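Some structures to go through are shown next.
Values in this text are rule-based calculations from the coordinates and carry no lab data. Fair warning: this is a prediction, and the values are worked out from it, not measured in the lab. Cβ atoms are built from the backbone, for glycine too; each structure is taken alone.
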Structure P
Amino acid sequence: MSKGFAQNYLGFLLAKASHITSNEFHLRLKQYQIPISSWRILASCWDDKRTVGELVEMVLLNQPTVSKSLDRLANDQLIERRKDDDNRRLVYVALTEKGRKLMEELIPLANTHEQQTFAHLSDAEKQQLTELLQKTISRV
């Protein structure tokens, strides 16, 4: 049987690969009662504080969804909002100590999941895939 359009279309392949690689990890997050939107926000804030606008762009969700997620995360004391000292209209989102502790549990799970998911690829192939995806994303 020959492969048709969808089986060779990069957009379809990327979406399918994302779906397959994400689903199992999302099930693990449910054990922690962490919605995917919250995971994306927490992971995005791991390295540094972020503005709401940066988070919207990073987590691929719209502003209202991010705002609702931030409200829930703040109520759960996992993040805090801080106004910029120089520009009071600018609000940063940062992990609280409780949020950091949660992420210290979740990041190893994410890393293990990634290693298991891509175990069939060599290190060079994983590096190449990462670089190609980053190149594609930076072009958009």
Structure Q
Amino acid sequence: MPINIQYSHEINASPEQVWAVLADLDAYPQWNTFVEQCQSTLKVGDPIFMRVRVLPFMAQPQKEFIFEHEPGKLLSYGIKPAPLGAMKSYRSHTIAPLADGRTRYESKFELSGWFSPVVGLLLARFLRDGFRRMSQGIKDEAERRAAAAA
């Protein structure tokens, strides 16, 4: 059974301000307690190198690949499928304007393949917490930047 983790926030900032937080990879250490470091060109097919704090006592290196990049709207990436369908992942960040000038941010993560139940058993609660912290961090940082710009 795949692992599915989703979070959604209505953010008191413009879509441009929210996207600026998401795309400012160098600033991740300042606000992101899950993905502590991130480097990528964000070009489709290129790698994205991260240091991810899944477990509270360590941050581990993670190399994934950019699947989709629509600046201001969508960024998705994941691991390449493991041999024999053992595991694959899909992570997306979606940004959409709301009628009142605010923004809806959606975070989605899916881990599938025959090995995913083992990962789920060991890490699902840590992954849920990490993605929750990151999505809340995006909201908080975008709102902080919007207030500072006002």
Structure R
Amino acid sequence: TLHNALRETAAMLLEKHGLLEVKWGDLNRLQRGRVTLPLAGAPDVLRAIYHRRESDGRLQAIAGDSFILLAEWDPSGRLTSKSLHQFGSATLDSTSAHFADQAPLFARHRLKPVWLDEDSIRAHLEEEYWPGRRTSQHTNSAR
């Protein structure tokens, strides 16, 4: 139970460190040979979100570290891929159609396809350009 886990963790901290308030970096370390460094993070944090508390008590997500990419190869070697960023690909431009287009997928624990070959890319292309010059607009929607 959660109660037992808390009790066991407290006992381990007291036994190993002599106190309950131990810095995470003192417990969580990156060690390679003689190098040992404090390390942030933890396993299984694919949906890292930072928030602020709203006046109604809810937590409002304001930033995050969740870029997720899944790549799969079938037995014949064909690659498929899906990805997601919790907000969208235009995180600083609130006027962009891509400012929050991936947020609903993130909230529903869904991924979007990654187009890997030229035909798929062109089928979903909204705009083609090179730095310094725009060449063509497309009407396709990548959403």
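Quick check on the output: 2.3 is distance in nm of label points 7 Å out along Cα→Cβ at positions 9 and 121, derived from one of P, Q, R. Which one produced it? Before the final figure, lay out each step's value.
On the way: P: 2.3; Q: 3.4; R: 4.5.
Considering all the candidates, the number was obtained from P.
Tell me which structure, out of P, Q, R, gives -0.44, -0.84 once log10 I(q)/I(0) by the Debye sum over Cα atoms at q = 0.16, 0.22 Å⁻¹, for residues 33-96 alone is calculated.
P
A value of -21500 was computed for helix-only ellipticity at 222 nm (-39500 (n - 2.57) for each DSSP H run of 4 or more, over all residues; to 500); which of P, Q, R is the source structure?
P
For distance in nm of label points 7 Å out along Cα→Cβ at positions 81 and 105, which of the structures P, Q, R scores highest? Can you show the working numbers first?
Numbers: P: 2.6; Q: 3.2; R: 1.3.
Checked P, Q, R; max of distance in nm of label points 7 Å out along Cα→Cβ at positions 81 and 105 sits with Q.
Tell me which structure, out of P, Q, R, gives 26, 16, 15 once semi-axes √(5λ) of the Cα gyration tensor in Å is calculated.
Value 26, 16, 15 for semi-axes √(5λ) of the Cα gyration tensor in Å corresponds to Q out of P, Q, R.
Work out which structure the value 18 belongs to, where relative contact order in percent (Cα under 8 Å, 6 or more apart) was derived from one of P, Q, R.
Values: P: 18; Q: 33; R: 10.
Comparing all candidates, it corresponds to P.
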